[in-house]
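Derivation of every value follows stated rules applied to the coordinates shown; laboratory data play no part. Bear in mind that the values here come from a model prediction, so they are computed numbers and not experimental data. Cβ atoms are built from the backbone, for glycine too; each structure is taken alone.
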Structure I
Amino acid sequence: MTILSISRRVLRYRIARALVIIFAIWNLAEIHLIQHRIYEAEYTALRHRPQKQERVYIASINWNNELILRSHWSKALTQLILKLGRENVFISIYESGSYDNTKDALRELDRELERMRVPRNITLSPVTHEDELAAPAEGEGWIRTPDGGKQLRRVPYLARIRNLSLLPLQDLARQGITFDKILFLNDIVFTPNDVLKLLDTNGGEYAAACSLDFSKPPNYYDTFALRDSKGHESIMQTWPYFSSAESRHAMKKMSPVPVASCWNGMVAMPASPFIASSPLRFRGIPDSLAEYHLEGSECCLIHTDNPLTVDKGVYLNPLVRVGYSGATYTATHPMMNWLSVKRILQGLWVNRLRRLGITTWLKEAVVRRRIDSWRALGAGNEERGELCIINEMQILHKYGWAHV
């Protein structure tokens with residue numbers, strides 16, 4: 001072996017070692033910066049208290065939620081009312097034919113709200129899913145499935161129930177009683193401080209502000225409604241979630257994340273569009289479009305329909321994390337940093353690799369072709385909520401809902 005070849009091998013080794021060291025330093029520096037930003041954001045949020053006092057209309061729909069109502073939800077709601085002031089809130093709850101003891105849990109809550117003298121409307125509907133399915137299969141919301149039968153779509157049903165929870169808002173507006181914000185609450189574990197942080201997202205200026213929800217952490221839950229700033233689905237269910245640079249960089253800094261749509265357990269929206277002359281309402285995509293094996297969440301379409309979205313923006317607040325059980329909530333609120341070194345490193349590189357793939361593009365192309373086929377059938381076939389639409393068909397079931 002010549003001296004020259006040995007020198008070349010040594011040089012290659014030194015270059016490789018230097019690259020490895022640079023790579024390691026780069027990763028460590030990025031992890032340290034992200035953890036510092038997370039700590040700084042969490043610490044600032046703990047010390048900050050919103051200065052603006054707002055009137056809030058709190059809307060919730062309930063179905064088979066007895067356990068969470070009794071264990072967390074009802075208590076958190078009453079604590080929230082004390083924080084906001086009972087004179088600044090109205091509670092609207094619509095329960096839709098539960099099979100468990102949700103009605104009894106809500107009656108107990110109603111008695112407590114009566115004791116607190118909180119203005120409210122709690123509707124306990126006797127109409128079950130089974131009753132809905134037994135109705136004549138005609139009118140909007142019914143769809144012909146591949147087996148030739150007709151089934152009731154899930155999303156238009158949910159949209160109708162959500163709109164029923166907003167009926168008191170209209171009645172109050174006619175009486176001159178108005179609100180600054182609407183707070184939509186799912187069946188989640190939350191605290192009053194979570195709500196205060198959410199209401200103060202982006203200094204209180206937004207068309208919508210959403211929490212981040214978890215059922216099986218570290219995976220977030222509501223993939224159906226969340227879209228990044230470019231209108232794409234998240235490319236992963238774990239941090240940092242997004243493909244668009246704007247959404248991804250904001251998530252790394254734990255600042256309000258610009259998105260095209262979100263829901264994720266808890267949402268605050270200005271009340272004004274909902275009491276306008278042409279009021280904003282929840283809806284599904286047209287039945288004729290859904291028959292192409294497509295569906296879009298009513299909780300996504302509400303943002304594409306909202307006239308405030310373009311000017312004020314929609315934000316996901318990563319400092320507000322809610323869960324669908326006490327254990328889940330605790331898991332997303334550890335004593336130390338929310339994200340470990342391992343999770344940050346893994347998230348950064350999985351995200352980078354997935355951004356190189358074409359899976360999202362292929363999924364969107366399938367949806368786009370079907371929408372184009374539907375549009376070609378008539379001049380009136382338009383859907384402004386295209387970003388919400390996915391390749392699924394969802395129908396109501398006696399005990400919930402199902403894919404077809």
Structure II
Amino acid sequence: MQASTKGAIASSVILLIPGVVLLIIGGVMAGGFIEGEGSSNYSLEITHDMPDQPATKRGYFIFIQGTPGDFNGNGMHDYCENIIVNATHTGGWVSNPFTGYESYNGADETRQTFELEVAHEGSGCDAQHWPKQISLSDGIELVKIGRACYGCQAGTTTITAEYAPTSESESKPVGMWLKDSDKIHEANTLMTIGAILTGLGILIVVIIVTVGILNAKRGSVDGTMPSQQGQREPIEIIERAEPGQPVRFRINKTPRGRDAWVGIYPADAPNQEHGDRWHWLRDIDVNNATLPGQSAGKWSIRVFQDGGYHLKHRLDFEIAAKGETSAHVSYDNIAEGKVAFKSVHGRYLSAQPDGRAEWNRDRADAWEYFHLEKRENGKIALKSAHGKYVSAQPDGSVQINR
């Protein structure tokens with residue numbers, strides 16, 4: 001796994017854990033009721049946040065048992081009819097709270113602080129607005145009827161509810177379930193932050209998975225497996241080098257800067273003896289480059305940095321005379337004691353875990369390296385990365401399962 005992938009996974013975990021925690025905390029806060037569920041009479045104390053500044057309350061959401069719907073066709077939800085909710089407050093209060101246009105008012109215990117509000121501010125009990133609903137674990141269905149004490153400051157809030165139909169001489173108490181809207185506001189803030197963090201974490205995971213799928217598909221299309229090491233050889237010969245023909249190659253790791261250059265040398269020549277056999281990298285296509293054709297023999301392609309002789313990469317190879325096979329060996333990525341086999345088609349031999357041999361890899365990674373073991377009488381054995389030996393079969397096939 002590459003460092004960038006590990007970093008991305010770590011980032012997603014860092015985002016997901018606090019995000020989920022905030023979602024859980026916010027959900028718990030939003031779901032709780034003020035103590036006294038089902039009571040028809042509440043007395044609630046609002047205290048100061050700071051000694052020199054009274055608290056301004058966002059109010060209390062009031063729920064009662066009921067069923068939404070306008071079954072008598074008078075334009076309002078039936079459960080609101082004949083329900084009387086009274087709410088008074090002993091302290092001061094704020095007009096237009098949390099708007100930037102607040103005005104502060106003194107205490108007025110006769111002021112009605114209850115507002116009919118089944119959905120949102122201004123919704124009243126209009127049947128066109130569907131009320132907020134809560135289902136309790138014991139099967140009780142609650143509907144919102146309003147909010148009390150929006151903008152109240154320090155003092156005591158008293159809330160009562162009763163059912164008083166005109167057809168009956170006495171009213172009946174109505175049970176209420178209250179939610180602190182300040183806590184709901186805090187819970188919504190926590191859940192919003194949690195949702196953003198969780199969403200970002202999930203997005204990173206989706207990107208990682210998508211990139212992995214695309215890489216896997218790309219590997220299946222071009223006949224390669226996803227790279228175990230995630231690296232290519234710095235220089236690769238694209239096609240078999242013939243005497244007198246241009247040498248086609250690609251540079252997979254180009255040095256930075258405009259003064260990098262590449263040249264072709266006799267294998268034993270010093271770096272300074274490049275003759276006219278070189279090009280600036282800025283003047284060629286590094287993915288499909290050519291250098292002048294040379295005679296049969298051992299040669300090397302060398303990449304330099306900074307316009308001088310600071311050697312960055314080197315690939316030694318052989319130009320074989322016609323009728324002979326050619327070979328080239330990279331000294332950049334092959335580990336000591338290990339060899340890789342590359343065909344004239346530019347593909348590497350690869351040992352599969354099930355013992356099959358595939359000659360279709362365009363880069364040499366762990367499965368494409370073999371440990372060469374010397375045996376008696378000039379013989380050698382090749383051992384794969386899976387611990388199995390190469391075996392030639394009588395029918396001409398090759399297996400790597402011994």
Comparing distance in nm of label points 7 Å out along Cα→Cβ at positions 271 and 287 across structures I, II, which is largest? I
Where does the value -6500 come from, among I, II, when helix-only ellipticity at 222 nm (-39500 (n - 2.57) for each DSSP H run of 4 or more, over all residues; to 500) is the thing being computed? II
Looking at percent of Cα pairs over 14 Å apart, for residues 311-382 alone, point out which structure of I, II has the largest value. I
Per relative contact order in percent (Cα under 8 Å, 6 or more apart), the highest-valued of structures I, II: I
Given 11.0 for mean count of other Cβ atoms within 10 Å over residues 167-174, calculated: source structure among I, II: II
Comparing volume of the Cα convex hull per residue in Å³ across I, II, which is largest? II
Given a computed value of 27, 18, 14 for semi-axes √(5λ) of the Cα gyration tensor in Å, for residues 151-278 alone, which structure among I, II does it belong to? I
Structure (I, II) behind the derived value 2.5 of distance in nm of label points 7 Å out along Cα→Cβ at positions 7 and 255: II
